[in-house]
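Next come the structures, one after another.
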Structure 1
Amino acid sequence: MGSKPLSANTLFHFTDSIEKLESILKNEFYPQYCLENQEHIGPVIHEIAFPMVSFCDIPLSQIQAHTAYYGNYAIGLKKEWGIKNKINPVLYTYKNSSTAINLRAIFDKFRDDDREVIIDFGSYIKNYKGKLWKDDRYVGMWRDGKFTAKNINFYDEREWRYIPKIDVDQDGIDKFMKMPDFKNKDYRDAQNKKLKSKRLSFQPNDIKYIIVKKESEILNMVSKLWKLKEKYNPDVKNILQTRIISMEHIREDF
């Protein structure tokens, strides 16, 4: 008997509400700007926000820790679909690693007007450990009047990313944002709205799992599924409702 695989043959996208999950089923994926620490790219650039849709290929038996930061609702799609759409596993590194040193050496040798090539590549690079920006702040805790950002082991997330192809002049969309622009909510929201033109699509037969938080929410999810129109015809809905599972069930039986 073979051992269990360390990765799933499914790409999961987690979110924190049943409404957001319903929106994904209805509208598919819209990229959003996510803040990353990119100190390995160069000595000046540290925090950059890239437009992306994030996934993980963590087996359901090991997914519980992931939900603490990213929510208990998810859609799981075939990995073949992800590869077809050029969704890539990220490269994990850390400050002063051989990867980081070589990347910075390449960055320093590029002319200023060519450095976007390296920054584009940097959108697929993530720190092995670091701070997670969520809901307009870093995840952490207050103690004795002082806020401390939590250091998270990102390597455990087994992240895959969809980074949309952007022509800045034609699309009017930033390939990346530095921290001041990202923290300007009006500007960030306007850019995120433009990213709807870069939607990541899927077909019903690409869906392997629809995950809700509680068993009691399954019937509600079935009802929401049946209200969806367009590509979800009755036969498709009958099949998809059999793929709905709860995190309660996963925690008990996987």
Structure 2
Amino acid sequence: MIGKQSNFKFSAKRLDRIALMELWHFWFVGRCALIKSLLEKYTGNKPQSILDIGCGTGLMPEILAKQEHRLVGVDLRPEGLALRKSLYADFRGIQADAGNLPFKNNIFDVVLLLDILEHADDKTVLSEVKRIQRMGGLALITVPAIPWLWSRRDENAGHRRRYTRKKLFYLLNEIPLTILTIRYYQFFLFPLIVISRLLGRKWLQIQDREEHPPAFMNKTMCLINQLEISIGNWMLWPWGSSLVAVTQKKG
């Protein structure tokens, strides 16, 4: 969670729920696999200095550190940082605002912005990302997509917006950051998400089921996401519930 104005919306209780979900839930498992796939594609998995902005519970920095990357996690809430430090002694976490990062210019090879921009002043955060990146440095960005999917889940998560591909494209060019790829993600599961969000506007308990799918269904959706990630290296999906972008600092 990042951004002072959204601090009151993204509660410690919500962070606790995420900590219980991110090791098994199809959405978190899929996003983790996606990021590891993109790092392999664009860096060859050579050790990188990586900053994870809005790291939450710090799980992603711990996972990537095991691949010999040099990781620092930043989040505005202290609870997740403390949790990860208690579980993983080598975790390096700093409590800070994404719009005012406590780092010198030009020091990170890769910056992760995993479902962060929708919580904050996105232009300010991206400007900070560009400032702290080394020349040629990468940013891996995920955001929720399709504004008409807006639901109570967005409100509970403290989102300010959902993005279209065009809106994210113009935002990244405005900074400017060079776009290496920008595409939709979770194309195969998109029909299920649409049904859940539309029905959830009338029956709120349906949206809550997204966080607690039956084990067999969750395993199946994990496999579907993995298949999509593999195929996505060769094609762009026309839609999806999330967007992923990879950018590079060139000037």
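Assuming 0.05 is FRET efficiency 1/(1 + (r/R0)^6) of positions 86 and 174 (r between Cβ atoms, R0 = 25 Å, to 0.05) as calculated from a single structure, say which of 1, 2 it is. The structure behind it is 2. State the single structure among 1, 2 that was used to calculate semi-axes √(5λ) of the Cα gyration tensor in Å, giving 26, 21, 19. The structure behind it is 2. Out of 1, 2, which structure matches 17.1 when mean count of other Cβ atoms within 10 Å over residues 94-101 is calculated? Comparing all candidates, it corresponds to 2.
Name the one structure among 1, 2 that helix-only ellipticity at 222 nm (-39500 (n - 2.57) for each DSSP H run of 4 or more, over all residues; to 500) of -9000 was derived from. That value comes from structure 1.
Please state which of the structures 1, 2 yields 1.04 when Cα Rg over 2.2 N^0.38 Å, for residues 46-149 alone is computed from it. Structure 2 accounts for this read-out. Taking relative contact order in percent (Cα under 8 Å, 6 or more apart) as the criterion, the largest value within structures 1, 2 is that of 1.
Laboratory data are not the source of any read-out in this text; all were calculated from the coordinates shown. Treat the numbers as computed from the prediction; the structure is a model and nothing was measured. Cβ atoms are built from the backbone, for glycine too; each structure is taken alone.
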